[in-house]
1. Suppose volume of the Cα convex hull per residue in Å³ works out to 110; of 1, 2, which structure was it derived from?
2. Of the structures 1, 2, report the one carrying the highest value of relative contact order in percent (Cα under 8 Å, 6 or more apart).
3. So if we calculate FRET efficiency 1/(1 + (r/R0)^6) of positions 6 and 110 (r between Cβ atoms, R0 = 41 Å, to 0.05) for every structure here (1, 2), which label has the highest result?
4. For distance in nm of label points 7 Å out along Cα→Cβ at positions 62 and 190, which structure out of 1, 2 has the highest calculated value?
5. Please compute mean count of other Cβ atoms within 10 Å over residues 30-37 for structures 1, 2 and give me the label with the greatest value.
6. With helix-only ellipticity at 222 nm (-39500 (n - 2.57) for each DSSP H run of 4 or more, over all residues; to 500) coming out at -19500, pick the structure among 1, 2 it was computed from.
Structure 1
Amino acid sequence: MNLDDVPQPENSTARAALEIATAFCSPALINHCLRSYVWGASYGMRHGIGFDAELLYVSAMLHDIGLVKEFDSHTVPFEEAGGHVAWVFGAGAGWPVERRVRAAEVIVRHMWDEVDVTVDPEGHLLGIATGLDISGRDPDRWPADFRAEVVRRIPRLTLGEEFLPCFEDQARRKPTSSAAAAVESGIAARIAANVLDRASPDQR
C-alpha cells in the first residue's frame, strides 16, 4: 500500500470540512488532521474493516477544532466541543440528524481508551490514528515505508510543540477532562518520543 491507494473523499462535503479546518487550524494541526484520516483509512483497508470514508474524513478534519480559540469551550472537553461543531456542520451539509450524531460520536470517542470496532468503526479507526500521530502508539500497525511516505508527503511541522501546550491548557481549565487525564499519564513524554518525528525530513 502507498498513500495514493488511500481513497480521498472529494465531494463538496469533504471539501467544505477541509476548508473549515484550514481556516481555523495551524498548518501543523491541519496536517495532523489529514494524516489522521490516512492512518485510519489505511488501517481499515489493511484489516478489512468496513468504514464510511466520508464520515471518517469529516470527523478527522474536525476532531481537534475544539482546541482552537474560536471554538474552545470553557465548560466541556475539547472533543465534545468538536462534536458539537461537527453536528452543526452536518446540518449545513444537509445530513440527516442520525449522520450528524454519528460524526459527533466519532469525534468524542476518539479520546476513549478503546472503541469497539463492531459498534463504531469510524470512532475505532480515528482513535487508533490519532494515537499514532500524537503519541506514537503502536507504529508497527503500519509498514515502516508507508509511515515514512505519509510523513514525507504530509509533514509533521511543529505539531508536538503546538499540541502539548493545548492539552496542558485544557488540563488546567478542565481538570476532569480526557486531556487532563492524558497529561497526567505522561503524554508529554510520548509526544517527545514519537517515532514519526524520526521519520520526518524536517526533524532530521
Structure 2
Amino acid sequence: MLNEWIQSLMKRHSHDRTIIGIDGLGGSGKTTLAQSIQRELLDGSRQTVLIHLDDHIVPSSHRYHTGMPQWREYYELQWEVIGLKSTLFDFLTSPHLLFHVPFYDKHTDRIIQKQLDVQEDAVVLVEGVFLQRPEWIEYFDAVIFVDCPFHTRKGRVPSRDGYLGDEAAILKAYETRYWPAEDYYMDTIRPKEQATICYRQNEWRDYPCEN
C-alpha cells in the first residue's frame, strides 16, 4: 500500500521534483524506511536522492553549553532552522540542477560544502526528526510519519548511540536532551495529525494519519 501511494504521488508530479519527507522520533526506523523506499525506486526512470537531515547539523559549539535547557538546544539549535530554508530546501524546490549544500563533518566538527546533483524530475527523500516544523513543512509534497512505540525506540538506544558512553550515560542524555524535545514536538506540532500518511514500522503496515 505504501509503494502504491508513492507511485501515485510520483505520477501527480511526473514532470517536477517530488519532495517526500520521512519524519519520526529517534529510533523509529526513519532511515531504514527511507533506504527501503530508495531501493524500490532505483530501478525506475527518475533519479532518487536521499537526504539525511542529520548530515546538516551545526558544529557542537553552537548546540551545547549555551545556557539553554538541553532539550531546547536540541530542538532549536541542532540545525540552522531558518538557514536551511535557503541553503537546502529552496534549492530542492527550485529548477537548479547543481548546487552546494553545507554538510557537517563529524570528524572535524566543521561545516563543509558539498555539491548535489539533482535532476529536475528527481524524487527527493528527506529523512529526519522534526521535519514538520512550520519553517519546513511547506517544502514537502507529502510527509510520511514513522510511528513507533516508545518502548521499542528506547530499546534501540544502547545499540545506536554508543558514542554517548555506557548505557546509563546514554539514557541520561535521552532523558534530559532528546526525549523532552520530542515530547515538545509531539505536543506543539502534532506531526501524526499533520502528516500525509503514518507508517507503523514495527507492524510493517501503513495506515492513514489521524486527520
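A short reminder: the numbers here are calculations on the coordinates, not readings from a lab. Keep in mind that what you see is a predicted model, and the values were worked out from it rather than measured. Cβ atoms are built from the backbone, for glycine too; each structure is taken alone.
1. Going through each structure in turn, the value belongs to 1.
2. 2
3. By FRET efficiency 1/(1 + (r/R0)^6) of positions 6 and 110 (r between Cβ atoms, R0 = 41 Å, to 0.05), the leading structure of 1, 2 is 1.
4. That would be structure 2.
5. Top value of mean count of other Cβ atoms within 10 Å over residues 30-37, among 1, 2, belongs to structure 1.
6. It must be structure 1, since only it matches.
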